[in-house]
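The data blocks that follow each hold one structure.
Nothing in this text is a laboratory measurement; each read-out follows from the coordinates by a stated rule. Quick caveat: nothing in here was measured; it's all calculated off a predicted structure. Cβ atoms are built from the backbone, for glycine too; each structure is taken alone.
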Structure 1
Amino acid sequence: MDLRRRTLAVHLLFAALLGGLLADLHARAWADDSYPAKVIHLVVTTAAGGADDFVARTVAQRLSATMGRPVIIENEPAGNGSVAAGEVARAPADGYTLMMVVDSTLTINPHLYKTINYDVFRDFTPISIISRLPTVLLARADLPANNVQDLITLAHARPGKLNYASTGVGTVLHVGMEMFKIATKTDIVHVPYRSTPGAQNDLMAGRIDVMLAGIGAALSHNDKLKVLAITSPQRSPLLPNIPTVAESGVPGFELTSWFALLGPAHLPQPVMDRLTAELKKAAGDPQFRSMFEKVGMQVVVSSPQEMRAEMEADSKKWGDVIKAIGLRINQ
């Protein structure tokens, strides 16, 4: 081996040793249990006041108390959460920028938008699904339909005459209702709203015929509207007399929103370990669980692997529905 080759080999060996040393120092730095050492920013992909915001604020309050550092909420609802997701995807993978996301940002948006500035399975580290929210099929109080079969019959008799509200194009409440239309072969016109309160107010005022909404809407306004069915696989103990959509004559129909915590790709393992440990402790706290149960939510706290599997399954489901209805946003 000539001198030039020997010199190159020495340089390469030195670079490899230096790289290994730096990696070891990085691991040791994280292994000292210093996380978190500063404020954590929790980006929320929906506006303040919604279900995702509730989950985020409840978790932020808990983590702030148990981890000894403030967790600050930042609401960024633009583009069904796509703008926020793109920002988090590009944030440093140090555990100080996290995101609380509603499932549609991960499982619907990639199929819905022509261009999107993040890759769900490449740009994020799944941490945990925090909670699930069953939805209910609601109708205005004076609609001549008292159950799902009545609604189907009415819609068949009046094709294109009934309408339904959603909280925006591409949300689970929108695409979920389109899935209902496919399953029941009905023609019900979509009326998108910017917020849940606006849609529910028009439903109660009689300007909207039906809508899908979180179970909390049925619990708080059940004297001003009709609850036709719940979309979860089983009946809810909060509404034990309300049948599921599946048992109401639409077999296989199921819809449950979920809310999850994730961060940029390649979060350090010590960060993951600390966050998952804190979330598991929270899930075992009756007081923490009761805050969710009061509004009809189920605390889950999944593993990162379980979350990724659910992301994959729901992405396929919603992708098939969006393809079937030909829905696309060219931006």
Structure 2
Amino acid sequence: MSTVIGIDLGGTKVAAGLLTEDDRGTNVADSVVHPTELSSTEALLDQLTAIVGEAAAGARLDAVGIGVPSVVDFATGTVVSSVNIPLANVPLRAVLGERLGVPVFIDNDATVAALAEAHDESLKPAAHNLVMLTIGTGVGGGIVLNGRIFRGTGGAGEFGHTLIAMPLDDAADLPVASETFPQIGSIEHWASGHALDRLAVRVLGEGSHGVDLVSAARVGDAPAAAAVRRWAHAIGIGIANAINTFDPDEVVIGGGAAAAGDLLLGPAVEFAEGYVITGLRGHATVRLARFGNRAGVIGACLLGLHEFEGAAATDA
């Protein structure tokens, strides 16, 4: 029986939960949540160390799994590049492993969320081929193929950086790609939480946020509803791209965007169907994350559990 902490590290908040196994099955406790410490790398490392202790609440730990919004070299646990958190080039697995005294496993946050969504409510494997779009501060993605995480060389599933809106009519005026991400023509630019915030300011005025826009749409505000539908259109393009590329059994929408519920899912599916090629249309189920905003923590727990038990089996 193993005991694992899973951490979902995002650009705005960090959440940690304790996974335990016993004769009754596998359970993940309610998460401990704090705003993410972004002032420096050292401050963030201190926060991650502290939140493990807080979530463990004195329990003996076997391992820690962490999902980060970054490109990760999984074999070494090094954060190769990171846009929203100060961990670029940090050997996170080694650094936190030394601090915590237990094995630490690092992967992309959307990848571990996809791992969670490929399991049912009892945390048993459920989906064979699954693509997940995680829409929060940015837009990430996770891929499960043949029941296993697909990582590529470490950065697979960066659907947010798929380009969808580039002005290519005149070759003489082709835009030059910048070093700033997200690119203006990317799914992340048009479909992220930041994109919804920009729409909220445009429709509701300065100081408004995406959650305010969704709330206004829910009570029948027509301009707000139109803006949310525009946001859903961009997400629908992302769904269609995932289906056309991978032909999965399921496409799952997770992250903070899932809180919009049917205001997002209905029009996103409607738009996606128009962009999916005929031969693939109707094959994939498109749904909101079953674990809601806990998918990241649960997936990080499963990552730590699977890697720890896999290593133990190899050693045996």
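Using relative contact order in percent (Cα under 8 Å, 6 or more apart), single out the structure from 1, 2 with the greatest value.
Greatest value across 1, 2: structure 1.
Quick one: Cα extents along the principal axes in Å came out at 90, 46, 30 when computed from one of 1, 2, so which one is it?
Structure of origin is 1.
Say we calculate distance in nm of label points 7 Å out along Cα→Cβ at positions 250 and 274 for every structure; which of 1, 2 gives the highest result?
1
When mean count of other Cβ atoms within 10 Å over residues 42-49 is compared over structures 1, 2, which one is greatest?
Between 1, 2, the highest calculated value is found for 1.
Using FRET efficiency 1/(1 + (r/R0)^6) of positions 202 and 306 (r between Cβ atoms, R0 = 35 Å, to 0.05) as the calculated read-out, with 0.20 as its value, let me know the right label among 1, 2.
Structure 2 accounts for this read-out.
Consider the structures 1, 2: one of them gives 2.0 for distance in nm of label points 7 Å out along Cα→Cβ at positions 106 and 186 as calculated from the coordinates. Say which.
Label of the source structure: 2.
If mean count of other Cβ atoms within 10 Å over residues 66-73 computes to 25.5, which of 1, 2 did it come from?
Source structure for this number: 2.
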